[in-house]
Structure I
Amino acid sequence: MIVIDCSALVTYFTDAGETGEQLRARLAGEDLLAAPYLLEVEFSSALFSMGKGKQPKLTTGEIDRHLKHYAQLRIEYHPAQPLWPRVRKLINNLSAYDATYVALAEVLSVPLVTTDVRIAKGLGQQAKTIIETFPQPTT
């Protein structure tokens, strides 16, 4: 099991390049993923945003396909409220969103998979878990 954040999951679904391939290979070895409930809203918001504007990055069909595949992932969702004491200690250097993913990974004693380099940088030596950071896609 791993905790996966929104940045990694969006890249997993939308990046046809090397980072997307690396994430798909990484997740292929996991039977079960874990995430706070906020992932559902963050993920759909990211996809919907990628479909907006004059030059959308995703078509409506692509968004629908990604949402359908997302629903098929085995994700164990966790409430954020029990994590708040640890989140509060981490928010000096992280957003509350990022701190929630980190706190969940710590509680479950599993790695956090992300493409957000700010998480590992912001934590420094505070992390009580492994942060697996994949490079941001170049597109």
Structure II
Amino acid sequence: MKAKAEVYYGDEICREKFMLLLSEMGLPDGLLLLQDIEECGYVKEIGFVWLKHKEKREYRLDNVLVCYDTEVTAYFEPNKIKKLTGVKAKEFLIWITLSEIYVKDPPARWITFKTPAGLSKSFPISVFVGGDGN
């Protein structure tokens, strides 16, 4: 699969390409906040994306703690990220794996996060607009 991928190395170019992809897919640019990205890739034919960075990171978004593993993978579609790996959210002292993120009927004002068990929670899309990874 890597042979068919656009692969980039280095934090600055990876962030730039990832933000562009989020925008092209109709998703907010602050959706996945990552720093020190070492490698990113995109297989356009199937929408597969991966991001590798130096260490696990945690961020607080709208009172929810979010943890990104050293590798995050997903399949991108317009207004949707599915088969997401490497991202967890902590709510009520429990880490919950996220598997899907979507904006239903754009230009919706809500973005929904879904777990492998089918549980979901929506947030105002404004929480994720204008992210710079810091």
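Bear in mind these aren't lab numbers, they're just calculated from the coordinates by the rules spelled out. Model, not experiment: these values are computed from the prediction. Cβ atoms are built from the backbone, for glycine too; each structure is taken alone.
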Ranked by Rg/Rh (Cα atoms, Kirkwood Rh), for residues 62-101 alone, the structure on top of I, II with the greatest value is I
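Looking just at mean count of other Cβ atoms within 10 Å over residues 94-101, which of the labels I, II belongs to the structure with the highest value?
Checked I, II; max of mean count of other Cβ atoms within 10 Å over residues 94-101 sits with I.
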From the coordinates of one of I, II, helix-only ellipticity at 222 nm (-39500 (n - 2.57) for each DSSP H run of 4 or more, over all residues; to 500) came out at -3500; that one is structure II
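I, II: which one has relative contact order in percent (Cα under 8 Å, 6 or more apart), as calculated, at 21?
The read-out comes from structure II.
4.5 is what came out when distance in nm of label points 7 Å out along Cα→Cβ at positions 54 and 78 was calculated for one structure; which of I, II is it?
Answer by label: I.
For which of the structures I, II does the calculation of mean projected area of the Cα convex hull in nm² return 7.7? Write out the running numbers ahead of the final one.
Values: I: 8.2; II: 7.7.
This value belongs to structure II.
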